[in-house]
Structure I
């Protein structure tokens, strides 16, 4: 089979398409014939060596979708030929096959495409974890999704809207803001416009928002704290550097800054996340938006694009 391999850490150019042996499942394992692969920013951090990394050489990637090709002994949750998406892969996802633990493989309803299935694992998983497992968001509360036009932002908008929250999104381009609006945000603001946070306060009735999903904390966190409601929570899902804040902005509001990392979910939390995501796909409340599909050989290009500003939907590789 073909797979992307990394033999040394570095820039996107270290991603190379190679022929590697086909995979075989062991006990409790599943081999998935991959139809689509989700590209996530964390993949670029691992490629660069700035994140916990597997031993070299390795195939990157966590999220894929396809059909079950082979089952190891003891597997009972999925069947050969079944449509599935993966949230994690023992062998890496940037390949024509992925070897997974049974717990990493989840049913993909017929109404979702393989590309949409590949967009689920990390983006929808961390959005759900941030909103409901960390911030404990409740129906009737307000949420600001700071960066609502990319994979995680769209996931947060859809999940929050389906759960009965009042959703304000931000985006850096007219195209991205239109996408966030189409996906369910009640209001979408230009986070590059002067005074846009005053509009957040106005839209929330002058009280501030209850929850902020923050995808670029090194730029926004200090400003986020000033538009929180009393008891408000900022969930940091993404950051690309340090930031300076005024702790007094948390005191009067008794606000909280919470970190969220999908890899910290317990097995019970993980199972709850994917039960909710599967249900959302089935009832139509979750509809991953695909921004671009590229062939697997273009993984270096995908790694460049996923880190560019002006996010628009999910970038997917097609083996």
Structure II
């Protein structure tokens, strides 16, 4: 693959960093895609040797097979569950992401900020109260809620986002505990196992990455350790918990509330049938947002530019 002759396709190109596009255009021909379906993605990106993706499409083995020239997939994400990673590697392809870029990622605040938007919205009942006002009511007593000060917030996964969430929790005067498989010094209370953490928590905020080992990490056995009044917040991935069990526990009253930015089947764009969304429609104490935690103009531009720079370094090294 020769610099200058590369064919680069950028999916979901609206608001894409102009600086990142400029740098990509210096090494090849850039095609901006605005695809509504997987079929359009394949048809428009058929000649691409480089594909820059976000989270709208799942790049399955079927998509990969239909893009015969594809050598690189660039994704401004830490997770890769939207790409059939093993299959692409078996075809000789390489994926460039933000995974492992700890120093850079510490400058990105968007996921932690959204986590707190969900925590405050859920516990302070903001969307539910607003919906009631829009119906013509002014029922103050119906939306009494709780203080955060003094409550136990459990951080499952004290990585970059977990640390940011914990730092903000300290400003609210909360008690902060966490579980993580890695050993490191921390001023927060460390729990030796997730069962003890869940048993202690008033609020559980999930920040573990999705891996094969973490598939359904939060299962019925672990959930059974929680208090009845617990709130769950998930800005990680929909597959790190057993979504059907989480929904069941909320419906039967074993969980007080759920706020999530991710669902198990979010790559199924049309007519999503999802247990959590179904409960939200029925008026249960649940908030679902469409995986927007990282979708700020500033953070997306920063991450797009970083991934492009990382890719360019790899290209130069391989010359």
Structure III
């Protein structure tokens, strides 16, 4: 039986764990291909205008997977930790996908609920069909294996590997980290699905690390939960958006790390980002850290983004030369 995994949204966090779980109960996980123009266009065509770009892309991946898969795994996530929440669209994602796929395919969606815990810690939420197929003992063992895989995956991200590279290493393949000591660093923050989907962000990370700029890239994933929490321990009110909390904590940690500047990538019309983006802006302004905020939707053009990024990197180069001149003088 082939189970589709859309390469979108929280796949960049939980994808390897989902894959291992399915393999352990003798199912075949099928991950959709990287986002491309056709996937984007198909997702935009069926989505309501109010949906953000990452959700539209998720729809596109589902439409492509349903052609070759028996089922598609769609999580219904309200929160991953106590007193914290994920975007409301994650809660309604299965319902939206059912509408997108139509009445004929609505029964081909496997809904997996997560509430205040990761999926491997909630065996009672496992779709009943998995227990019927593999048995209780095998499912619980598979959940344990999924958790172990995720822990190893997160450790690789903290070492500086990007998700695609970390997956390669988990499979026993070779992969070089995009983390070169001694090179000038730039912080790039955003939701994982905004940072690591090269088609969504117009290949931003590749632009930064290659060519004439050749920057070392630091993302929020290099920091542990403990480090993020420590950075936010002095704020007057807790940030209750899980991903937003990580971004704000990473912005503070990256400033202390001494990055030359910070780039914040956000999906246009994302409600939580409106607040977090302002907090990040104030953090950078208060410490004289250059900040570039990029809001991306399906109409974003490569030329416009390239111009803004290059102008920002030129600014960082000028600032670096001035500081060097002051030190030499």
Task: Structure from which 13.4 was derived, mean count of other Cβ atoms within 10 Å over residues 19-26, options I, II, III - done: I
Task: At a computed -15500 (helix-only ellipticity at 222 nm (-39500 (n - 2.57) for each DSSP H run of 4 or more, over all residues; to 500)), which of I, II, III - done: III
Task: At a computed 0.60 (FRET efficiency 1/(1 + (r/R0)^6) of positions 171 and 259 (r between Cβ atoms, R0 = 25 Å, to 0.05)), which of I, II, III - done: I
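Read-outs throughout are calculated quantities, based only on the coordinates presented, and are distinct from any laboratory measurement. Given the structure is predicted, the values throughout are model-derived calculations rather than measurements. Cβ atoms are built from the backbone, for glycine too; each structure is taken alone.
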